[in-house]
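Trainee: Structures are listed in the sections that come next.
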Structure 1
Amino acid sequence: MGGESIHISAIDDPELWDRFIDESPYGTIFHKWDFLRTVEKHTGSELHPLGVYITEELICIIPLFLKKVNGIRMILSPPPGTAIPCLGFVISPRCDVMNLSKKSQRMYEMGKLFSEKIDSMNVNYVSIVLTPMFYDVRPFKWHGFAIDPMTIFMIDLDRPLDDILKSFSSSRKSAIKKLDSYNLKLVESDDVSMFYGSSVERYREQGLKFPVAGKEYLEEALDLYPEDIKLYYIRDGEDNTLGGLMTAEYKRMSMWLGNVKPDVNVPVNEFLYWELIKKGQNKNYSILELGGADVPNIAAFKAKFNPSLHVKYRLVKKDMIGKAAEWAFFNIYKKNKSI
């Protein structure tokens with residue numbers, strides 16, 4: 001392998017891209033070509049689909065979005081307004097079977113190539129949120145990226161259903177055992193309007209903005225990937241809608257958007273979690289992702305379902321202009337709820 005060269009270049013073949021995503025355990029539905037183009041359309045950013053090659057063999061892909069705001073150039077993966085939990089690098093399964101020495105060498109080379117590519121794009125700010133499986137971030141740290149750890153909850157579905165239930169807190173077990181008395185049902189739908197409207201209102205009540213580019217963005221996601229992106233409503237015996245959720249069901253069951261607890265005295269969230277666990281098992285998924293674990297009150301509730309805690313990383317690089325823009329965003333824009 002001594003004569004092999006490693007290089008990075010743009011990819012313009014959607015079939016090659018999607019096939020790579022399907023074959024890699026790191027790939028998510030959000031990495032798929034048409035999803036990325038939808039993100040590009042609704043966020044006003046410019047997609048740069050890049051691949052890392054060893055000679056002619058593709059070993060890694062990375063979707064980058066170039067966003068320009070008031071003269072500030074940013075590379076984002078994912079960009080804001082998408083609610084995508086992670087994006088970043090997708091590695092070939094070949095890399096995972098390399099011995100540690102060879103894999104470390106290739107990762108170091110990829111980190112160097114990526115850093116050089118970022119420098120050539122003349123940007124002020126870079127933010128890349130990696131998938132939870134991508135844990136060796138040393139090469140990026142060595143090439144000047146700051147590493148921001150984030151957390152996510154997961155439930156192992158490769159266990160008998162009774163064992164999963166037994167692991168819950170006593171209050172959650174009790175609520176789930178009484179679910180039959182509430183006559184709740186989980187109904188799949190393709191009508192985004194109610195979900196989007198109620199989500200916007202719920203966020204507004206908390207003085208926040210729903211972090212999604214628009215209703216059309218969610219509608220396109222459902223239309224593009226009807227087998228992998230799902231919308232569910234929780235309804236009672238009188239067909240009243242008590243909540244809604246969008247999931248990503250690709251390689252694993254993932255809670256994506258929603259799970260808003262309504263102002264009713266019904267264990268809606270317990271019902272929802274339990275139904276998703278059963279759905280995930282029926283589809284032979286090994287994992288149910290419950291989403292982020294970084295907000296204390298939300299994390300405390302999710303912890304009652306005894307998930308395992310996992311780390312994902314965000315790679316950050318910024319110059320002085322990028323630092324000022326980041327400070328303004330978090331200290332002015334996000335705190336001024338009227339903006």
Structure 2
Amino acid sequence: MARPRLIDVAARAGVSRTAASAALGGYGRVAESTRARVKEAAEALGYETNRVARDLRTRRASAIGLYLPNGSSGHAYYMEFAFGAAERARAAQYPVVLLAAGESDSALARDLVGGYVIVDPLDDDDFVHRIIGQEKPVISGEAPENPESVTAVVAADHHTMMGRVLDHLDAQGARRPALISPPQTSSWARQINSAYENWCLAHARKSAVTVAPFIADPSAIGPPLQNLFDGPEKPDAIVCAQDEIAAAVAGILGGWGYVIGTDLLLVSYVDSLSNRLNSPPITAVDLRPREHGAHCAELLLDVLRDEAPRDGAPAIVAHDIELYVRTSTTGSPRTS
């Protein structure tokens with residue numbers, strides 16, 4: 001007799017699979033009557049909710065391996081992503097193994113790791129290639145260089161969002177928007193650069209891009225920023241792509257005599273507490289990292305619970321993001 005699956009429990013209880021998972025995992029807003037009905041259905045079908053105990057008994061791999069870009073541990077975006085993935089895994093009673101770039105192949109292939117969640121995979125990150133080479137399910141937050149190499153991709157539409165950011169700056173009077181970007185060694189960076197260049201071409205604006213490391217040190221952002229101001233046409237708006245650098249840019253520009261939000265408009269493409277607490281608060285894109293991590297973990301759980309296919313073309317799943325306009329872009333930049 002086939003082992004009962006979560007989807008079978010959901011069907012018997014007359015609820016969605018997501019509601020059944022929340023009811024059995026003890027998370028989310030689920031009515032007590034629904035929770036009781038789901039638990040009754042699980043008991044009737046013989047569905048085991050203690051996944052770790054069952055998988056240890058059957059020698060079935062159950063842990064989730066989570067890999068963040070090397071050097072990202074001090075950045076709020078990646079910590080939020082990790083918390084989201086861990087919370088969703090914990091609710092489903094799956095442990096999470098945090099992987100470091102120096103792990104050996106034997107550690108990668110440990111018996112209890114059933115699949116992996118990665119985020120912002122860099123083209124030249126050998127560890128990402130080693131993870132994919134384990135031939136276990138991989139869910140990627142943003143696409144790797146070869147999307148066909150993973151099980152599913154959860155990605156935002158950065159082309160559209162960058163267009164929204166630039167349209168907003170244009171509506172505020174900016175005519176020389178510049179971009180601080182990481183090297184184009186990731187799908188995310190390529191999308192942002194492509195959208196920026198296409199927008200400038202469509203609006204007859206001269207593009208101005210300066211490059212800073214993917215995991216940028218805010219204290220070292222001065223030289224790339226200076227590059228934007230060395231020419232005769234100085235920017236009147238700046239979009240900072242990387243996490244945690246916009247507040248540092250605001251501080252440097254303030255030292256140069258610019259009033260952010262009046263003399264020059266400033267946007268961070270990754271929202272964080274430093275943007276919200278800055279004076280003035282910085283307009284930013286909320287990439288919703290906690291929800292992103294949770295979504296990736298949920299897709300991997302579906303595969304590990306045999307509720308989604310392991311093979312075939314990778315699923316491409318949309319992740320919603322939002323632009324929050326704050327004081328740093330509500331004025332009109334000076335034109336002189």
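Trainee: If semi-axes √(5λ) of the Cα gyration tensor in Å is computed to be 36, 24, 19, which of 1, 2 is the source? Don't skip to the answer; put the middle values down first.
Mentor: Details: 1: 36, 24, 19; 2: 43, 21, 16.
Label of the source structure: 1.
Trainee: Mean count of other Cβ atoms within 10 Å over residues 216-223 computed as 18.8: which structure among 1, 2?
Mentor: Working: 1: 18.8; 2: 14.9.
Attributed to the structure labelled 1.
Trainee: As an exercise: distance in nm of label points 7 Å out along Cα→Cβ at positions 288 and 304, calculated from one structure in 1, 2, equals 2.3. Which structure is it?
Mentor: On the way: 1: 1.5; 2: 2.3.
Here the read-out was taken from 2.
No lab work stands behind these numbers, since they all come straight from the coordinates. Keep in mind that this is a model prediction, so the values were computed, not measured. Cβ atoms are built from the backbone, for glycine too; each structure is taken alone.
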